[in-house]
Structure 1
Amino acid sequence: MKRFDIDIAVCGGGVAGAVCASLLARAGRSVALIEARRPGWQPPMQDFDLRVVAISPGSARILDKAGGLALHDPRRRAEYRRMQVCAAAASVAFSAQEHGIDQLGWIAEVPALQQAQWQAMEQRGQVRILAPAQVQEMALRDDSVRLSLADGQTLRAGLLVAADGARSRLRELAGIITDQWHYNQAALVTHISTERTNEGVAWQRFTEHGPLALLPLPDGRSSIVWSQPDRRAQQLLALDEGDFLDELNSHQDSPFGLALSCTERRSFALIRRQAQRLVKQRLVLLGDAARNVHPLAGQGLNLGLADAAALAEVLENWQPDQDPSAALARYQRWRLAAGSVIAGGIHAINEIGHGPPPFSTGLLGLGFRLAGRLWPAREAFVKRACGLDADSPRLSRS
């Protein structure tokens, strides 16, 4: 029998990486989590972080199994039961009730989700946490992985999970090629107060400059994500608050009325990345290390959590003294296909939306009208977006 210092090492302690470590440890394996820094704990009364994400019902089930959902303060997340997407004079709307579910999802802060999952790991004590720690060198073999850490420590693992983000160092060390698409766009984010509170609606409009989303916050405000050309995003960041709100109000036309105030504004570049392979010998890519998608549909973290659940599922019967290649090949086929379908669909919609107006918005509007009339298409869309379709991991459907 082969002997390892650890059965599975997970590099990257973001939400997806921490959830993956917890799920794998629950199966009775020895798991180490390697992270450059421990997450900082947020004061309970601190304003909502600008880094918010949509969590699908399927992802919430995965978080619950990993232990983090129970420790996440429910006052720091907002459920949405309705979703409306508009282009030109057309729109398509979805409600949780008509699809037989309680909600379509939640909006939550990334740091709060991460902190809750770390608390769960530390309380259970099943995961060996190495933080702060950084991988300096990696030696991949067919039967093991050897890691050299910055503090001089070495670690031999039966399997290594790279969950170290979009600019994954482990992916680079392994020589895995990524396909990249630079959108030359940036997503501008801020939180806004409006004339009427947002009572649980995820609303989005395709403007002439790019998609604008208003997402509910627990206090009735909305978090906005406005994707648009880089130069214009920087111009909007430079405006004073009043001029920015005027520009926003000239485009949003939401059911919540005019935007009255906003918090600080930030932007981040939009780049689509896809690793050409997710497995190399005993290395597995997960989350943003595997792919980045446009934030248009809010699927980034949901894909990463599904990766974690899928990896736990394919390794369910694997023992550390066995060859995991068959299980890892299944993971690669599964998650490459799932990620490509979602990323490709989002990419296509974004490209149409950035075509010459009014052709682009008119074409999207036509699509929305058709989608509003085709119930099977609506049902399939909701099931996939909620992580409840047949291709989703068993944990998200159970």
Structure 2
Amino acid sequence: MVSQIGDGVSKLALLWFVYSITGSPLKTTMIGLLQTLPPILFGPFIGVIVDRVPKKLLLISSDLIRALVLGVLPCLLPVDSFSIERLYLMVFVHAVASAVFGPALTAAIPSLVSRHEFTAANALLQTTTSIGIIVGPALSGVGIATMSSQEVLCVNAVSYVISALCFLLIRFPRTETVPAAEGGSLAGTLRDVMEGFQYVLHRQRVILMLIGAASMYTFATSAFSTLFPVFGKKLLDLGPIEVGYLWSAFGVGLLLVSLGLVSLSSWSLPKRIQLMAVSSFISGLTLLGLLFTSNRLVAAVLMVIIGMGAGTLTPVAWGVLQEISPTTLLGRVLAIYNLGAMTSAIAGMTIFGWVTQEFGERPSVFGIGVGLFLSAVVSWRVARWVQVNWSETSVPAEEAARSVVMVTQPTSH
């Protein structure tokens, strides 16, 4: 939760800083693009690292690196050297650490809870995300209004250090990990990467279909979150504090739906995926409502509903991946899933950043809403396919793990 609050503080501070000094929506999207590049460039290799290295070490290291690059360094640099280019570099390093943190945290869940509790555990983790969205942007907005963006980033380093200390107190059970092939050679690492792709592309078709649904979802939502300061400033004439509070309303909706998802672990897989479709449709419909209101209270209510709709897909999708993926491949499966989602996200931010700059905010918001409708359509198709082919996709993780071990076991020594 502390780490997520830190992310919420830094995200708004970075976006507002870039837009304030450039006045360019397209340049503002560069922050979002840099944050999505690491999962695309290094995702499969990060998956191998998550499968090989103890999760606790990865989580603590990621937090400390993020505290350094977006906290300690801004404190040490003089104001006149805090250029956009240097900021972009720090954001990229921060994003690399975050790209390791996310899959490591998600891959740790099967070692902490039983299989039927995966969706509930993911939902509880998402409550920390929603709390971060509620508290982080509000704190950031107040900080930007009373201090400089540089000082906000500097103070925010404390949140990542506290998060690292919290992980020190958690006892992670020992789980099966993938040994470094051939002493950690590049050839062995590439074979591990290809093993993950082979599993996703040929062994579990439902994973590939989920990646399709998630890609449409991130295509829309990543553009919305990155450009929201622009939308708030232009459509509703908001300042940094108001933008922070309105974004916090989105977090309230995310928190509410996350708490509700805790009770859905007993739902069948098709029903959970159908819920993904319904929630994406509601988010898209409500998002279009922002085009027809100038009332800030109405906009806040709409943001709560958008948050509720947008908060369903990820916990459900993660739960499916954790259920059907073998433990020794889970890190790579999650990394490949993120690879597809982030590739789509970077396309969405680029396209809608250009649309906003060339045609204005209203066409961009409309296009984002259409993207959520498409996510709903794809999710519904996935639910229908799973309902018909459930017997082919309901392979227990333990059974799949044994089959992978048999396939990868050397034939002679």
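A short reminder: the numbers here are calculations on the coordinates, not readings from a lab. Values in this document were obtained by computation on a predicted structure and should not be read as measured data. Cβ atoms are built from the backbone, for glycine too; each structure is taken alone.
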Among 1, 2, which structure scores highest (criterion: relative contact order in percent (Cα under 8 Å, 6 or more apart)) | 2
Of structures 1, 2, which gives 4.2 when distance in nm of label points 7 Å out along Cα→Cβ at positions 144 and 272 is computed from the coordinates?
-> 1
Computing distance in nm of label points 7 Å out along Cα→Cβ at positions 256 and 376 gives 3.7 for which of 1, 2?
-> 1
For structures 1, 2, which has the highest computed value of distance in nm of label points 7 Å out along Cα→Cβ at positions 48 and 112?
-> 2
Given a value of 0.6 for distance in nm of label points 7 Å out along Cα→Cβ at positions 16 and 304, point me to the structure among 1, 2 it was derived from.
-> 1
Using helix-only ellipticity at 222 nm (-39500 (n - 2.57) for each DSSP H run of 4 or more, over all residues; to 500) as the calculated read-out, with -27500 as its value, let me know the right label among 1, 2.
-> 2
